[in-house]
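**Student:** Below are structures written as structure tokens.
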Structure 1
């Protein structure tokens, strides 16, 4: 299905009926990153929307770094919720999608009923850890590398996206977390014209125009569940600490034997935690 919102055409997958849950993917993913969650959520009587966020897969890929600033990305999600006839929703995000879930209720306070965040840093917590020591700086090397022109795209494309294959096969904890078919789908998604530069432009825009500290440093009372795979090679476990100052209505669930790709490493546990939280009265 497609929606034209905020000046861009977004492709999305929809399943189920009931309270709306919007699933937001990260880098280098697309809607398919939730294929192990969509069915169980729909079976639990939720209406599930999983979009390709701007720049990814079948959605529009506007040119230029400024097209991927946070204000535009959150406006896309808000527009999609309105497009399907709702005024609010529960929002679930992984990686970059999780960053949007952190920020969406700050830009649209009445729109987010609950949020579930999987291995995605709160912007203020990431700033804290980058200033605290070298651990997160070393883990975040790729953010700085992505600021270079052209070279990141060339490296990602080399060897028929060999780096992508390595990311999705060496980092997960569970053998077979990504199947051969999964890897083909991700490779085909990023191989589309303009898709790779668009995906990297999310990082370039965040570096050049980061979320406003006066906004993202504000506490938000939206009920929040953070699910954290503790064997994340990119985001250190301390990013899941001290989040109460920004999310006082918070629950943190750590999964020791899961990586950054937590919904693929531990899909049954992630689904159980999400459904229980989304059904709860908190």
Structure 2
């Protein structure tokens, strides 16, 4: 069984997508379950985690409505304003829905690189910690030093770095990214998504081997117990098809033990996002 730990749905004009540009035709169109589910079945993907694409509470509830109608959506990582003084009340409503699994904010779009460690943000993240709600980190290398502060301030908050913090694959640079990611990986409550890499490479000429040095470093730092596969579909279409992305990661992880591959492609996402009740997790690899 494959679990895609990072997938998106959206409707053009339905919500505010600050990253969406009509000049990028492949993304400037609707992506909904009816279009994507057949592709998942072809690739033997049983379940997926739906991740927010807009800093919008309304979008979060829309994503949850999709999850309720489509069983293959195992969970939703939505958005709440962690800086809002009444955020906890909203969170209590959201966590009553069993498909609500976590929170994310488009941190990469914030003008302040230290947005994550602003006092109001840290206070909100501590509320997530209190309610056992995970937090996805959409960050780049420049933000990772602040992720360390969050990990220390919220030691029991489950954190996951999306897209391996978007390493500069196209330029071939690796040292600064690797050094910063290694420091973050030292915190046991921080996990990492093996996702979003093809769009950090050259969109038209990337090869699997271009990704290998970065994947190997992330595996070295986090180990197979704290990494999970995500397609980043449909964003990945900028550089390759869903099947191409999945096949690239399967090839890169081919030398791992079967148990470790199963962790990355299904077990870790199941544990991190708590798809099953605690009593039902015995089958999944323990973190």
Structure 3
């Protein structure tokens, strides 16, 4: 299937391969600070089910601001602290719907909190508040807090959790990245968002059709904000609920680039992933620090 193109930058090239050197400490990278974690990435390594870091899982009981969840954290503390990511499920769903994705991201060098919402019918704005409450718990009270750099935090979510991801990014501009997955929200204007945001939509989504949701969300994001949109060819609204290497690798590349400031991952975003299985890809390359 041909990739549908519009403005910004369209990806037609394949993924480049990189080497295998390991950098163990943060260092200056161009005009920004890079917190490199793990070996040099390749097209295969960011699509792998298991990354270079061994991880441990801790379960958190229901809290006042969110419904509890599972924390996945690297066991290796010799390389300094890690960025952290909170993930929220969609309408009627629980954290089990994204249980495949959270450890996959964590194994690439992040502390990941896969949460339940207070009720499965919580709306996007509430889910956004729950994502932020989960990050506050993660950095302030959790057993993983010593492993986290609290200045490098991100949010993700599916469906209404994706809408909540956009709401959280709007509410907390200090976040380093946001990745909404087939997002749903009645709010369509996110013109004040400054957080680097990668939206992943699905071409055959009948619950949150791209023309009414993802496309409008992406168009509303400011041109000055680092932003991207990937549309999965022929995929349904529930594509993020089963293992999907394209969703995982794009999310990992975006989080690495903006949470860690690791420009080694820019190659996977500009020009972007290969055309196989993707109906549309846009991003405002080159990305700013």
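**Student:** Determine which structure produced the value 27, 10, 6 for semi-axes √(5λ) of the Cα gyration tensor in Å, for residues 101-140 alone, calculated from the coordinates; the candidates are 1, 2, 3.
**Tutor:** 1
**Student:** Where does the value 3.3 come from, among 1, 2, 3, when distance in nm of label points 7 Å out along Cα→Cβ at positions 77 and 93 is the thing being computed?
**Tutor:** Matching structure: 3.
**Student:** For which of 1, 2, 3 does distance in nm of label points 7 Å out along Cα→Cβ at positions 45 and 245, calculated from the coordinates, equal 1.6?
**Tutor:** The read-out comes from structure 3.
**Student:** I've got another one for you. Which of 1, 2, 3 yields -10000 for helix-only ellipticity at 222 nm (-39500 (n - 2.57) for each DSSP H run of 4 or more, over all residues; to 500), as computed?
**Tutor:** Structure of origin is 2.
**Student:** Of structures 1, 2, 3, which gives 142 when volume of the Cα convex hull per residue in Å³, for residues 69-228 alone is computed from the coordinates?
**Tutor:** This value belongs to structure 1.
Quick note: the coordinates plus some simple rules give every number you see, no bench work behind them. Computed from a prediction, not measured in an experiment: that's the story for all the values here. Cβ atoms are built from the backbone, for glycine too; each structure is taken alone.
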